[in-house]
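**Student:** Listed next: structures, encoded as structure tokens.
Nothing in this text is a laboratory measurement; each read-out follows from the coordinates by a stated rule. Bear in mind the structure is a predicted one, so any value in this text is a computation, not a measurement. Cβ atoms are built from the backbone, for glycine too; each structure is taken alone.
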Structure I
């Protein structure tokens, strides 16, 4: 196949196309090339402004990368399905276009200089307080953007945020609103309840096959075997490449020198007494230090004085002992003093924490290990690091082999790995590391792999592992027979009958007042599950109790009689009041922004193609 491609790529037309591609890549990046072929493919229009398929695909890919980056292995695989990604991406693009149209109507703008200033000041692009070009470029590449496209995206974000900030700035919270929230939060309720156990009731329920068959006949669509796939796959890891790695003597020596440069050859055994200046005045602290020094001079032991006077709770009970300390652990003034002392001496130093009396007990010096001693460790680290780089370099080759092959044998042969086969698993994933990986699941159920039968693209499992998958077998969703579904049906029918019986018992107890009732007086909001259910009932009216039959998280049924609602105290500490006010402000702002977005969207003329 590769030879056919090679043979057919020698014509003048192909060479011209390739030349155009190269120039376009060099000047504008890959997205400009894609746009040149697909920008007329409109997927939606918002008040006449087009949203192209290129924008949709890029937005979907950005969402995919962000989801994987944020959630990792915890992500729901269904969130990575292409159709779901594109639906969410299109909704987001429509919302952005609506907001951008509003910003343009308001004649809002932002200059390139403002965008540059924003990017230069963004902490995520800084190293040691300075803008880091490599960090910036790596970030935007991870999202699938070119620098030009990313700056345009930021410009849009700043414009949209201007309108949102204006609306958010108009929101305010009244003191009476805070009072109402405080009163609700501090409200107390007195109630009686009976809790009926679902587990106990289920043990007493019996059902016959006739009832189970009837349930199956009425709910056949609920009992289906889920869609499943079985995969062939190859995993290429850094371990598979390590036998190809060579480490030169120069590289080994450089690694050794770097390791030795950071080697701490001296440690100092120390103890200290801290006199904290945050809880006392400067004069008080100095007087306390003078008192301790006087006692030291009169022969009192340092350890006894530390136990009595030190404000360092972590060390005072052990006589102020800090153990052996190497450079880089303590704050600079403390460290400079400690490493200038002679064993047996006591020195005073002030740091941001207060005044310290430092006792140097002993000094331990060790020689750096030799290159021969560290050779195996250094070689292991170097080989592992170079294998990571080599795997990264091989991404393109693996991708090409996957694209050009009808199965996984070419990749397996090239890298000396086995083609493995998974167990069947559904769209929620399997139980092993491969079939439970969100990226594997998403690829397995993608149209390219599932419907077209092609190899997947390269899938990054980690910095040290990549995989390529191929469909082995596919089982479509299928109707379960009665025998296959019987256990599930039994569980459902038994639980339904048990719940029905418990609801009857709860209603009877409420009507008659009989039963083993428990009373709770002046319960506070959220103190337990039953209290939370009681707080969901309406207030008693005209002295009558408010009643309800509620369901607990484990399925138990709870009969509740709400007897009294005590109004909450509206007095609260200033710091707590600020928390309530901020919460209300954020809530009102969110509601206002959502209302604005809905209004603009409903007012816009939106055409989805």
Structure II
């Protein structure tokens, strides 16, 4: 038997030393201050493990602080007190029997004796997003769908939890006992709940800090809210019991944080077998599970889009009336876009400042970042807060995984304050970076016009502005770390901003010069384009002049410093001549 409370299955970085080992849930929680972070097989496993196991166990055992004042001493103590450790230990002891991975009656996060209508089982590649299975074939995979994938119990447990959070949508195996099965299948399945949001998670100095940063303050949890491992009735209607121990499932709202975090979006059964290497899992059944009717407002791990107040449903191509968009919906991450490029939304901690207008959508940051803003005066100003984002890009009716989004940035606590210098600097830098990318794109477009060609469409191919943003990525992250140390010291922040502008200018100029050097000589003569109302000539000289003007406009500190050096140089030259 494998028990997740006391048997090692969670990998973690220790605060002291470099040896990564597997730990039990009990050891990892009680000694959370001894670990820096989890180690996972795949980036999207980390939010799944926090959501499905670590956070709900902590919340169910200790409750949550009712406000930032009650939260502060918990954070400042840096570790669980002996009383809290005892309380956690008693909770784990009480529910230990519900954390057996291969139990015959109550297997953790599974349905005992789950059986497909067809009588078939599938390979564990169905659990592992990096493994080829059916139409989901990752690029450059060395395995084929026919190759067996044997998972250790620890690996199987981690991927089991991952499936409940991120599994693909569409058709699932029809299970015996599921009244919604048709032709041996269940259709219309949505993705796992985390696949429907842009996951945003604050990360602290230690695992203990990270746990506390991800527990929202508030009143005591409602009596109806409970984690999935306590809802395992084998009799009664699922609509009444909310049981996850039977093949039956339902569509409903989440009743609270514990229900939301441990949502069982699938009915799964791991099938272990004894091998020469020990117990391994190579076969699995994955069937339809509970469907969440909507992402609730209590969801703490996503930023939000506030729909334009004048938004209406409209009509489809077939003439049917569309349903109006909800006033508040999760903000998804954009593939290929670094998280710092979306800091304007993540820093929107004052929702009233970003309200939607008649035709323009607004946005609000995650509830956890709003909480951290309320708690920041109780934290060191230079606290090394990290913001991690995760997401999955699905394709072909969300039935396959096309891409996985994973990024992390340092975030100065001062940036969460609406009127802070750090916040203003960050937002200006993000705007400047986008402006530099657009300037290089405009230069490329003008050079192509000078050759008689059309500019590269904004939605096709890679434009040179993306190269600029890639070059600026490390510079922005270094600036964020520097702002954490600078605090609200105006001179330090200004010096850092000037240094950033100078390095950003240099990186942008390198990309622009490569563009200008690559054009043939005919660009000097240029090309005249006739539009309906006017003629306009494009040539290398005018394109280059426009680029330099835009560069100085976007980076005024670097431009002023350069002009000051030029004036000083002229004075020195005149003095030497005299």
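**Student:** Quick check: 81 is what I get for volume of the Cα convex hull per residue in Å³, for residues 446-485 alone, calculated from one of I, II. Which structure matches?
**Tutor:** Going label by label, the one that fits is II.
**Student:** Separate question: Quick one: helix-only ellipticity at 222 nm (-39500 (n - 2.57) for each DSSP H run of 4 or more, over all residues; to 500) came out at -11500 when computed from one of I, II, so which one is it?
**Tutor:** II
**Student:** Matching task: 5.9 is the computed value of distance in nm of label points 7 Å out along Cα→Cβ at positions 126 and 510. Pick the structure from I, II.
**Tutor:** I
**Student:** Turning to a different aspect of this structure: Relative contact order in percent (Cα under 8 Å, 6 or more apart) was computed and gave 25; which structure, I, II, did it come from?
**Tutor:** I
**Student:** For mean count of other Cβ atoms within 10 Å over residues 414-421, which structure out of I, II has the highest calculated value?
**Tutor:** Comparing I, II, the top value of mean count of other Cβ atoms within 10 Å over residues 414-421 belongs to II.
**Student:** Ok, one more. Compute volume of the Cα convex hull per residue in Å³ for each of I, II and report the one that scores greatest.
**Tutor:** Largest calculated value belongs to I.
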